[in-house]
Structures are given as C-alpha cells and as structure tokens.
Structure I
Amino acid sequence: MNPSFRPAPAISSLIWMTPAQCQVIEAAGTTAYRLASGPGGWVERLGDDVIISYKQDTARDEMAAGLASWCAKAGWQPVRVFHRHMPIKNADRISPVLHSGDATLPLTTVVTEAGIRYGLDIGASYSHGLFLDQRLNRAKLHSLKPKRVLNTFAYTCSFSVVAALAGAETVSVDLSRKSLDRGRENFKLNRIDESRHSFIADDTMELLAQQAARGERFDAIVLDPPTFSRSKTGRRWQVEDHFEDLLDAALAVAAPKCSILLSTNCTKLDPTALERRARWCAKGKRRSADYVKLGTPVDFPPGHGSSTLWMMLR
C-alpha cells in the first residue's frame, strides 16, 4: 500500500476510503473504485452509480448506513444505488437490485481508469465488466509497452485495451463470445482500430496448444483464470489443480524476456504459493525469471482482491 495513504477509521468491520483519498484517485482519471471493504461485502463507486455487494442482510444495512454517512462528508450523492446479494455459489448470483434513483436510466454505463474508457453492465449477475482490483496490473502492462500480447480468460478485454493503447498487437481468448463482444465495444470506446487485434472464442488450453504448434510467440501474457469452470467439451477446470498445466502451456509461447501476469481469486494460492509454483514450472522449462509483486490498489485493504504476481522471464 502506498505509504502516503492511510485507511479511514473502520465503521464497525468496514474500512472506508476517505474523501481525500478518493479525490486523488479521481484526479488520475479514474471514476471506478472501491469505497469500502469488509468481511461481509464491499461498496463500489462506478461513475455516478454505487453498488453495494453484500453476503448477509446485516452487512448490507451496515454498508448502506456507512454510505449515507460517507456521502454527507464528501458532499456527493450517487445518481443510483444498487444492492447485490453475493451467495456462496457464483451460479446462484442474481442481478443487482435498484435501491434508489431513476429506474428509467439504462443499466449500461461508461467509467474511466487512468483516462481509459470501459463500458459496464450494472445489470449483469456475475460482474459489471471491470475487475477493479487489477488497476495496478493494467497500468503495469501499459508501461511495459509490449509488442504482442496474449490475454487469456480475457472476459471484457480490459488488459487487451491497455496493451493496444500502448501500441501492442493483441490476441484475446475467452469461452464466452458475449464477453468478447463487450471487449470489442471497449475497443470502440477508445477508438482503437481492430485490424491488429484478434478476439477468439475458444478454450484457453486448446488455443495455447494451437499457438505453440504454429510457433507463435508473445512478449506479454495475461493468465487470470477462473477458480472453477468447465470447458465447452465439459472438461473440469480447477485452478489449484491445473495452474501448472496452464503456466507450462503459456511458457511454450513465451518469447525471450516475456512478462507473464499470474492472477487468481483462489484463496489457496496467495502470491507466495504462485511464486513457488511458477519457479517449479520455470525450472522444468529451463527458463529463468524474476518475480514482482505489485499488491493491490490503495482502495483494496489487505485480504481483499486477487492474488497476483508478475513473472518476468530473463
């Protein structure tokens, strides 16, 4: 965490950003960030809107009261506030419910991060389309200025967008054609010519094998797999069981000095565990690497956000 920032005092179990901290984030051209985090959920500001994501009704009520207090101090009121219940199983998630504000407004909106535009769908049951905890990693990828990027499990292609704006050719792969179509819309929002960019609806492991067979190479690769999923053929994927298989396949298409982002929401794989497994894979492929831990943005307290690690091949 940036030492110049200090978390605001917790309201019960919640840690809130201060209005001054939020002003610093917004001054950097970012309008989507966490307002509060706690064991029972979190509060996100998405442009003019707010979503309260909660696990229990008591947590929802606590966050709603905290939001009212925060807004009074900040002198800001959201246009709309949504409540989203977070069940144990992702498959049981439902769309956010409008709690206050104009019900006639569209559920799609546009936010910015470092001045880059992203389209969000607030009505989506799983995610609105931008993982806010990856902000530092998107900035890192942009700063690397890679020439050719492979973005696996690309979802709505936010990493591809920042890479393209840095001048890279990109390949985005995801099983969901709908997600990739949303990624194309993000390219259009930022006026990126798609002629040097590919969007492939396919299984990542199968695509990696195909790319390796063709001798394709990339100087930056994003590996942010789901914790659990099934391929289009029904094959089961569990990240703690198959992480090494994924990284081995990625190393087969990694150019010399490739930068590989390793990221997961699996609680069994913290950054230390990621590095241990990455070192094992690198040794097996006779590759050497340095490992860089960026952590999470200031609006994500310890214990919140994905575990991430940059594997910088030498």
Structure II
Amino acid sequence: MKYAIESKSLTKKYGDFTAVDSLEIKVPEGKVYGFLGRNGSGKTTTIRMIMGLIKPDLGKVKIFGKEVNRNDISYLKDIGAIIETPGFYNNLSGYENLEITCELFNTDKKSIEKSLDIVGLSKVDNQNVGTFSLGMKQRLGIANALIHSPKILILDEPTNGLDPMGIIEMRGLIKNLSKTRGITILVSSHLLSEIQLIADYVGIIDNGRLIMEGHIDSIDIDQQNYLILETSNNKKAEKILNSLNFEFEKKNDSLKIYCEYNHNSMINKKMIENNLEVYNLKSHLKTLEERFLGIADNHLTKKGD
C-alpha cells in the first residue's frame, strides 16, 4: 500500500508536557483517514508539524515517500489545509478572497470558479463573506485549500460549530472529494460518529500516542452493550440465565443481559430448548464513542501497569 503521509517517532514537548509522543501514522493514498482523539490529545499539534508550522523535537514526516525538510517547503504544494477556523476578509467577496490565495500560490485565477463550484458556492461568489453562515465559511475554506489542486487535504475539526444540515453537507463534500477526485483527506475530529460515516481508515490518538490504526472496519465491529430478552416465562428464563452464569437485570417485562454479541444465538437456543417462546431478542451495540473510550481507557490501564 502506498502512503500519502507517514510519520516516524514524531515527538513534540512543551516544557515537561509531551503533546505528541513518538507518533507513527500511515495515511493511505486516495483515502479518507479519520484522525480521532479527545480534545487535547495532540491532533492539532501533529497537523501543525506535518504542515511545518511547528518544529518537532524528534522524528520525521514523509509526504508521498519523501522526507520533509524544513528548509525545503516545496512539498506544501501538494497539501491544502484548514487548521481550526478558516480566516477571510469579511468585507471582500468569496471570489475576491480566493484571488488573494491565487496570488500567493501563483495559480491561474481560472481555478477559483472550479473550486467554488466543487464546494457549491458558485452562486454566491460575489457575496461578501461577512454575510456567510458558518457552514458557508467552512466550504469556502475548503475551496481556498483546493485552489492549487493539492493531492492531500487536511481538515482540522471541519464540522465544529456547524448545524445538522451543515454537518451533512460537509460530510458529503469530503466523501465526494475522495471518491471522484482521488484526493487523500486527513480529517481530525473528536466527533467519532461523524468519522464513522466518512472515513476509510482511522487512527486513534490519546495523550499524544497512537493507540490504534487500521481500516474503519477494524473498529466498527459488533461490540455489544447488552441484550434485551422477552419470553413467555421470564422467571424460568432467569433460572436458565443463572445456570449459564450470565449477569442480568429485570427491566419491566424484559431481561437486560450483559453478554457478548456471539452469545445471543446460544441464549435464544437455550430458551427454545426449555420450551420458552422468545418474543423479543434485541441487541444493543456500543456506539463508536463507547468503543473509542474503551480502547483509550484500556491503553491508559496498560500504561499504568
């Protein structure tokens, strides 16, 4: 597999505080990579080191296999980025703001209309940015990042502050850019349920360290919180569950069973073998947030050991 971004032993300290600790990530070419972590976990610091905005204390970054040299910023031509909130001149139109970016990158102004069209802002190109909603400003930020036709797009918390419709629009835009244009997209976020809907690969960072990385399916697995069971005779079902050593609670007309997902069919079979009618057998799966917190907490426990 080819990688658009790789880091090796990437480390950044501020006094006694280690913001990023020997971080090693691999972002596959042409995919959406979800960079997940709680606020303060080191995501933005990592992105700033990739972009050359701050100098790492240790480690290195490779872009398309070539090691980044801080004395040679030519690699930045392959990267477009929004780090935190995109800044624009509110008294200028969207088009005029992008003209400034074109001059900075020495890029043909024909790319402005193309970029605005990609993000769905071509009809408001002459409208002052000061009148834009937050969602429109975020989309303008992506248009700004796409001006020089980068191969990599880095988005730091792109849905922060957006309303539900704005989040849906941003989600669709990110997926479309990856699928139709083959752009590698690194999206950092603490909104794990959103990443679940857009990412192909995921890296989880906590306290500056990478604690899991892989295809999104390696996290999006059937992990169960509990099973709800309703039968024709719950008292008899309780005895069966006790004999199987399952923990459970009585909940109205049902039983809340704490078991793994792969035990569900066996429980159902035992009820039928004991001549019970099963009215309801419903699995309640863990959310991605719960899975993430479990992974992070397990990581902290192992460090403590």
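Quick note: the coordinates plus some simple rules give every number you see, no bench work behind them. Computed from a predicted model, the values in this text were never measured in an experiment. Cβ atoms are built from the backbone, for glycine too; each structure is taken alone.
Which of the displayed structures (I, II) returns the greatest value of mean count of other Cβ atoms within 10 Å over residues 96-103 on calculation?
II
Can you rank I, II by percent of Cα pairs over 38 Å apart and just name the one with the largest value?
Comparing I, II by percent of Cα pairs over 38 Å apart, the maximum is at II.
Upon calculation of relative contact order in percent (Cα under 8 Å, 6 or more apart) from the atomic coordinates, which of the structures I, II produces 13?
I
In terms of mean count of other Cβ atoms within 10 Å over residues 128-135, which of structures I, II is highest?
Looking at the calculated values, the largest one is I.
Where does the value 17 come from, among I, II, when percent of Cα pairs over 26 Å apart, for residues 112-239 alone is the thing being computed?
Numbers: I: 17; II: 38.
Computed on structure I.
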